[in-house]
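Read-outs: derived from the displayed coordinates by stated rules, not from any lab. Since the structure is predicted, the reported quantities are computational estimates derived from the model, not experimental observations. Cβ atoms are built from the backbone, for glycine too; each structure is taken alone.
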Structure 1
Amino acid sequence: MNICCIELTKNAQKDLARVPDFIKDKLLLWIDAVERLGVHQVRKTPGFHDEPLKGDRKGQRSIRLNKAYRAIYTEDQRKRVHIISIIEVNKHEY
C-alpha cells in the first residue's frame, strides 16, 4: 500500500481560503484519495486530469479542480506530495 503524506504550502493554504467551497471540496476529495490509494493510482482517475507541466513549471504537476481552477503540486523522493498553489486560470473557449 502506498501511504502518501500531503502538505499544503503557506501559499496554497492562503489560496484555499479564497476559493469557492466546491473547489475546496474537490481538492479535499483528491487529497483523501491520494492519502488512501497513493498518487500514482489517483493519477489514473480521468476526472482530475493529472498532468506534468512544462516550461518554468517543469517538475511540477497539476490537477483540474474545474475548468477554471488548478492545483499545482510536486512529489518528492519519499513520495510526499507538496501542494504548491491553487490557481485560477482564464476560462477557455471550448
Structure 2
Amino acid sequence: MLHRQRRLRDLVSIGPAMLRDFEMLGIRTIGQLARSNPDRMYGRLAKITGMPPDACVLDTFCAAVAQARDPHLPAEQCQWWYWSRKRKAQGAKT
C-alpha cells in the first residue's frame, strides 16, 4: 500500500498565509519543518518582515512543528489555540 507523503499544506492550522511564511523561511518540506525550532522561526520571520508577527504565528509554528515531528499527534495538539493556551499558561509576554 502506497502512502502519500505529507505536505505542509496537509497540516492542521496551516493555510495560505502560513505557507507563505514557511516559504519566506525556506521551509518547503515536512522534514525541514520537523528539524525547525518554532521560536527561532518566529524570530527569523520578524527579521525578514521587519516587524514582529502576531503571537498566534508562534503558536501556529509550534502546532506545525509538533505535527511534523509526530504524525500521530493528538488532534487537540494540532490546533494553534492549544499552543496559545500553553504559552499563556507559562506567562509568556509574546
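Of structures 1, 2, which gives 13.6 when mean count of other Cβ atoms within 10 Å over residues 18-25 is computed from the coordinates?
Source structure for this number: 1.
helix-only ellipticity at 222 nm (-39500 (n - 2.57) for each DSSP H run of 4 or more, over all residues; to 500) was computed and gave -9500; which structure, 1, 2, did it come from?
Source structure: 1.
Could you tell me which structure in 1, 2 was used to calculate relative contact order in percent (Cα under 8 Å, 6 or more apart) as 27?
Details: 1: 31; 2: 27.
Working through the options, I get structure 2.
Assuming 3.8 is distance in nm of label points 7 Å out along Cα→Cβ at positions 10 and 50 as calculated from a single structure, say which of 1, 2 it is.
Only structure 2 yields this read-out.
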